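A.B. asks: Below you'll find the structures, each written out as structure tokens.
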Structure I
């Protein structure tokens with residue numbers, strides 16, 4: 001019976017050890033999915049852990065919702081399309097899917113309702129998720145009509161009032177796409193408070209800050225904050241692939 005020379009055995013042993021070390025290093029250095037970061041957080045409470053790269057569309061529950069709100073979703077939809085890489089199209093489509101039912105895949109239905117939560121000034125997103133991979137599916141956005149029907153709802157300054165309306169609509173879109181409120185206990189007093197969110201050098205908070213990010217510069221109204229929300233959405237998009245492909249863990 002032929003035998004493997006001793007020198008070959010030693011060489012194979014050395015090679016095996018080297019390969020094992022390389023595999024260990026590779027496993028440790030592989031990127032994995034992340035569900036929070038500076039100024040952003042995944043809405044895992046709604047079972048959403050990623051954002052699909054496939055297109056999404058915004059539709060409307062009524063002609064009133066379409067005429068009142070379509071223009072408010074154009075800018076944030078374009079921002080996600082160009083800066084995140086997920087195409088979102090604002091359509092003229094009407095969809096009467098009931099609130100308690102998830103719409104077809106990647107459809108976001110916008111409603112224009114008076115106090116949809118039974119409280120003054122409260123709007124809400126109702127995100128749905130894909131059961132197969134926990135990516136953002138779409139869902140319903142319920143905007144409180146009081147922002148438009150009551151003069152100066154947010155501010156007596158028209159430009160500020162309009163910027164806050166834009167922020168409110170884009171905020172709810174952010175929830176549908178998988179972002180949660182990123183409030184955190186910055187002052188370490190044991191309580192996470194309203195408005196307690198990180199700020200960038202310009203003093204701007206994340207758009208998803210709860211209940212809002214206060215008064216943004218009017219030029220920023222309705223835009224996801226470049227330092228916080230956009231990196232969060234990009235990571236959620238990356239998570240879609242990482243959650244499928246990431247097997248080894250360091």
Structure II
């Protein structure tokens with residue numbers, strides 16, 4: 001178990017350490033700023049903090065010395081021709097970065113690789129520790145994305161990214177609202193897997209449609225990567241086959 005906890009909040013990044021069996025606050029970074037996500041890269045120890053600064057937009061900060069100093073690095077950016085909208089009847093409009101919702105490190109065999117999930121639904125990849133980002137167009141250009149819509153936010157978003165520890169070219173992402181997707185070949189191809197999930201917020205005839213499912217969070221067991229759990233708008237679901245099929249857990 002780690003002896004350090006980094007807590008992302010709307011008022012900054014709070015650093016806690018455990019000393020002598022007692023947790024104590026050690027530091028406060030970005031005081032007053034909305035920190036939407038913090039990643040500690042297990043490969044090189046770098047910290048990444050995603051900020052949502054309202055009028056000033058989304059920012060990304062990196063620390064190589066455990067928070068003693070920070071440097072601003074690039075954020076993902078959509079192209080001039082990228083558009084979003086349609087799943088809930090909104091007219092399509094130019095896509096722009098609204099939120100850095102999640103970050104994930106690539107595998108040990110992928111030095112510099114980072115993944116970023118965003119609102120309005122784009123998955124981005126970096127191969128240089130966040131110095132530059134590229135939209136994963138193989139997912140962005142899937143026709144099912146036209147069915148995605150926002151679940152709480154105005155636009156859909158990718159909030160969970162699970163890199164398979166056995167094969168870092170396989171990744172799983174969860175979209176609200178857009179279902180669970182499995183990417184193969186380092187994200188070159190994608191398939192939608194929501195069998196067993198249900199969406200009671202939709203008309204009955206659409207309740208099992210994959211592209212409108214609303215997972216809120218997805219996690220993967222590091223020691224048994226075929227086991228995943230999803231906290232969904234309509235319950236908790238578990239998969240024991242790598243996310244191909246899901247069964248509801250009574251809670």
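Values in this text are rule-based calculations from the coordinates and carry no lab data. As the structure is a prediction and not an experimental result, all values here were calculated from the model. Cβ atoms are built from the backbone, for glycine too; each structure is taken alone.
A.B. asks: Assign the value 1, 6, 12, 16, 16, 14, 10, 6, 4, 3, 3, 2, 2, 2, 1, 1, 1, 0, 0, 0, calculated as P(r) over Cα pairs in 5 Å bins from 0, in percent, to the correct structure from I, II.
C.D. replies: Details: I: 1, 6, 12, 16, 16, 14, 10, 6, 4, 3, 3, 2, 2, 2, 1, 1, 1, 0, 0, 0; II: 1, 6, 13, 17, 18, 17, 14, 8, 4, 1, 0, 0.
Value 1, 6, 12, 16, 16, 14, 10, 6, 4, 3, 3, 2, 2, 2, 1, 1, 1, 0, 0, 0 for P(r) over Cα pairs in 5 Å bins from 0, in percent corresponds to I out of I, II.
A.B. asks: Given a value of -11000 for helix-only ellipticity at 222 nm (-39500 (n - 2.57) for each DSSP H run of 4 or more, over all residues; to 500), calculated from one of I, II, which structure does it belong to?
C.D. replies: Details: I: -11000; II: 0.
Matching structure: I.
A.B. asks: Comparing I, II, where is distance in nm of label points 7 Å out along Cα→Cβ at positions 73 and 233 highest?
C.D. replies: Values: I: 1.3; II: 3.4.
Max of distance in nm of label points 7 Å out along Cα→Cβ at positions 73 and 233: II.
A.B. asks: Compute relative contact order in percent (Cα under 8 Å, 6 or more apart) for each of I, II and report the one that scores greatest. Intermediate results must be reported in sequence, preceding the final value.
C.D. replies: Numbers: I: 26; II: 10.
That would be structure I.
A.B. asks: Of the structures labelled I, II, which one yields 1.4 when distance in nm of label points 7 Å out along Cα→Cβ at positions 113 and 153 is computed from its coordinates? List each step's numbers first, then the result.
C.D. replies: Details: I: 1.4; II: 2.4.
The structure behind it is I.
A.B. asks: Compare mean count of other Cβ atoms within 10 Å over residues 65-72 across structures I, II and report the one with the greatest value.
C.D. replies: Across I, II, mean count of other Cβ atoms within 10 Å over residues 65-72 peaks for I.
A.B. asks: For structures I, II, calculate mean count of other Cβ atoms within 10 Å over residues 105-112 and state which one comes out highest.
C.D. replies: Details: I: 22.4; II: 15.5.
Largest value of mean count of other Cβ atoms within 10 Å over residues 105-112: I.
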